[in-house]
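> The following blocks contain the structures, represented as structure tokens.
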Structure I
Amino acid sequence: MKKNYDLKDYPVHTVEKLRFRDTDSQGHLNNAVYVTLIEMGRVDILFDPKYGLDHENSMFMLAHISVDYLAEINWPGSVVIGTKVTHIGNSSFTTEQVIFSGDVCAAVAKTVIVLADKQTRQKKPLTDQAKAALALLY
């Protein structure tokens with residue numbers, strides 16, 4: 001695992017304000033909240049029209065997620081989620097995401113996202129337009 005993460009290496013940045021309700025009995029953000037923050041960064045790619053991802057008859061399904069927790073995050077404050085694409089396949093793509101609290105990288109996540117047909121729930125190929133747009137996020 002890489003030790004020196006830099007937000008500059010991630011082309012998409014999502015800022016999220018932390019909520020008091022996200023804390024647990026230890027006084028820091030609950031581990032499940034990290035996954036929600038990662039989702040918010042992922043959604044910025046999936047639903048921003050500039051990436052040209054097909055939503056008319058398609059949906060995106062999370063096929064895999066792994067999270068390395070590197071540091072605590074405490075309330076109050078906000079975090080920045082950095083997202084980049086690391087692999088583009090035929091019907092899926094892989095992201096690497098980081099959560100920064102101030103200058104500290106608190107978590108690193110890997111996700112695999114599959115494009116599927118809404119009716120059949122079966123995977124379907126990414127369009128050439130989507131692949132080209134996602135390639136800009138390396």
Structure II
Amino acid sequence: MGRPLIIKIYHKINDNKNVDLKDLSNCLALPSQAIMDNIFYYGEAIILGNLPLENKDYDMLISVSESISYINRDVAYLQYGLIYKEIPFSVYEKLIEKLKIETQTCRNECISFGIYADDLKECIKEKSNSPY
């Protein structure tokens with residue numbers, strides 16, 4: 001396996017590989033996702049191209065949760081892209097209580113290997129990311 005890729009999934013489904021990337025970048029999109037599979041590592045995936053990131057594209061994954069380490073259970077963390085911060089778990093508990101959310105609400109540590117087309121179709125139909 002290679003390094004994970006951070007990708008943007010736009011509200012477009014098309015069989016045509018001749019896509020104007022500038023036009024595509026103006027479409028609605030899901031939040032950035034981490035993805036990795038051997039098809040990328042071995043160069044088997046079809047990649048349409050890439051564009052430099054613009055400020056509006058920096059919607060990196062956010063994960064806020066108690067520590068994943070069983071050794072240090074008195075820590076909670078925030079990870080946003082390359083930013084990683086830790087706080088005492090007691091402070092985290094007060095924060096989630098104040099926000100009235102569950103402890104795992106904002107935890108995202110997964111890397112997927114595919115795009116869920118049914119969810120994307122529902123987002124396109126609704127013209128919203130709400131179904132996602």
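Each value in this text was obtained by applying a stated rule to the coordinates, not by laboratory testing. Predicted model, so just to flag it, every value in this text is computed and none were measured. Cβ atoms are built from the backbone, for glycine too; each structure is taken alone.
> Among the shown structures I, II, from which was the value 2.6 of distance in nm of label points 7 Å out along Cα→Cβ at positions 7 and 31 calculated?
Structure I accounts for this read-out.
> Computing mean count of other Cβ atoms within 10 Å over residues 15-22 gives 8.0 for which of I, II?
II
> For structures I, II, calculate relative contact order in percent (Cα under 8 Å, 6 or more apart) and state which one comes out highest.
Going through I, II one by one, relative contact order in percent (Cα under 8 Å, 6 or more apart) peaks for structure I.
> Looking at structures I, II, which one was Kirkwood radius over Cα pairs in Å calculated from, given that it came out as 15.6? The partial results should precede the final answer.
Values: I: 15.6; II: 17.2.
Checking each candidate, the match is I.
> With mean count of other Cβ atoms within 10 Å over residues 39-46 computed per structure, which member of I, II shows the largest figure?
I
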